[in-house]
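Please treat every number below as a calculation from the coordinates, not as lab data. Note that the coordinates shown come from a computational prediction; the quantities given were computed from them, not determined experimentally. Cβ atoms are built from the backbone, for glycine too; each structure is taken alone.
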Structure P
Amino acid sequence: MIEVVVEGLGFVEGLRRHAGRTWFSDFSTRRVCSFGPDNVLRTEAFVPGQPSGLGFAPAGGIMVVSVHEGRILRYEGAECTLVADIGGIYRGGLNDMLTTPNGVSYVSAFPAPPVGEVMADVPADGGQVPLFMVSQTGEVRIVAEKLKIPNGIAQSPDGRELFVAETMARRILAFPILADGSLGAQRTYAELGQRMPDGLSMDRQGRLWFGSPFTSEFVRLDTSGSIDEVVPTPGRWAVSCAVGDGDDLYCGTVRTTIDDYKRGKASGAIERWSPG
């Protein structure tokens, strides 16, 4: 069963669960918001450069990707500090992010037009896009290259593997996480046919959920990478997701089209799916 819990939003992205709340970015309003069991929205940050991927710093505060500035920011109350300036070495917009419990962040990106361009056409082949690692001290490193639009990111429950949605290649990649936070050789975890994966979320059993915007469904893979659950969202892009405290799934859905998306027009909601 799937039900709407928060509506009246714009283009919602970057869903994460933290401290019993659901957090997300709204491209349309440039806000990072959260809500708890009462489903009442709370604005956590305003990001002029458009927020996307979210993470949580071990010392406190929320980490936010600023898409068009090419920066990772940290908000703690009204205070905003610069964590890393990826735009200094890469001129494409940034995308999703995962921050591990030890404070290392992994950041995906779009193909490079210059940072600051609102929305560019994506190359038909997805381009050749890097994946970045940001240390706790703000050091930026490229940890994977030549990806066809890396997108959603998740970590295995044991912390040993990183999973990355490679949208234009229609697959999900897995990388071993090395002791220094860098990544080992990639392997293909799942080939997805016509599905183009967006946001990822891993449950406690090691099953991986992904959003498939253009087929309007959230999909769960078992630990072997095979599909074992599909949640349809007819008429709505299935963009981003976050596993709840149990087996519930919080789903970011958007009513839009490619043309409307490029114009910044979207009507979004957060929905919740419960098994059974």
Structure Q
Amino acid sequence: MRRPDNLPDFSKPPLAEVVLGVQFSPVPGYSSVDARQVWELFKESFPVVEERPLLAPQFETFGGANRLSSLGFHVGPPPVGSRLWFLSQDANHLIQFQSDRFLTNWRKGPNLQPYPRFEVIADSFERNLQILADHFMAAFKYQIDINQAEVSYVNLIQVQEFAEAGKWFNLCDSGFIDIEALNTNFVQVVKDREGKPYARFYNEIQSVFSVEGKRKAFQLSLTFKGKPATSGIPSAVAFVRDGRERIVNRFRDITTAEAQEIWGRLS
């Protein structure tokens, strides 16, 4: 996968985490005992396993009474087992798996490994998702049926005071107001060429503190999620790539020129 030439680029982006994921119809016949076989597919690169609670099914729906939030409901049997985390040795890379969900995370860790770039993460995501789909076909005669996809960027911008919001964000002009906390978000409905909605673009800025409460930061989260054009892997990957381009361009639009200079804007 090649980086689009028209996207802004930064040498020191404030990225803390990138998530790519898909949701699919639960695998018929899958049970908790099959989780070991799934881990065997990835354990060479992801040798550490942790168990987490299941994620509930979520669908971006449009129209009706609840227009502004993802709806969780079951179509067919609910997912079984638990959600498993497969972690790389350095814990910077993570696969999340449950019987109806597959996600890839890159997380900035204390070892300060450089961000590997979206293209590397996306290629790994596509390759591993295909490995999983091939396993489903061989073990369960099930062809993966993707019904939702998502991409999310989480940025952590360290600041001295929250009153600096206007220095970092075009949306904020705090002036001399002594801001104690900031929490703002908006949601954009994304439509296709025919004007039909197919995704939502979530934008959120929050003021956060470090664990010990001594450091302040703005957390800027940008998430694109919805239903790909078809249920296959190529369509899901295309959806994720489209979302990534929208996220990077939105990051450029809502952050200031001064901030982008600090992050080493290259293009």
Legend entry - Comparison of P, Q by distance in nm of label points 7 Å out along Cα→Cβ at positions 1 and 193 - largest value held by: P
Inset, instruction - Output the label of whichever structure in P, Q has the greatest value of relative contact order in percent (Cα under 8 Å, 6 or more apart). - result: Q
Legend entry - Highest-scoring label, criterion being mean projected area of the Cα convex hull in nm², among P, Q: Q
Inset, instruction - Rank structures P, Q by FRET efficiency 1/(1 + (r/R0)^6) of positions 129 and 209 (r between Cβ atoms, R0 = 30 Å, to 0.05) and report only the one at the top, that is, the highest. - result: P
Legend entry - With helix-only ellipticity at 222 nm (-39500 (n - 2.57) for each DSSP H run of 4 or more, over all residues; to 500) derived as -7500, matching label from P, Q: Q
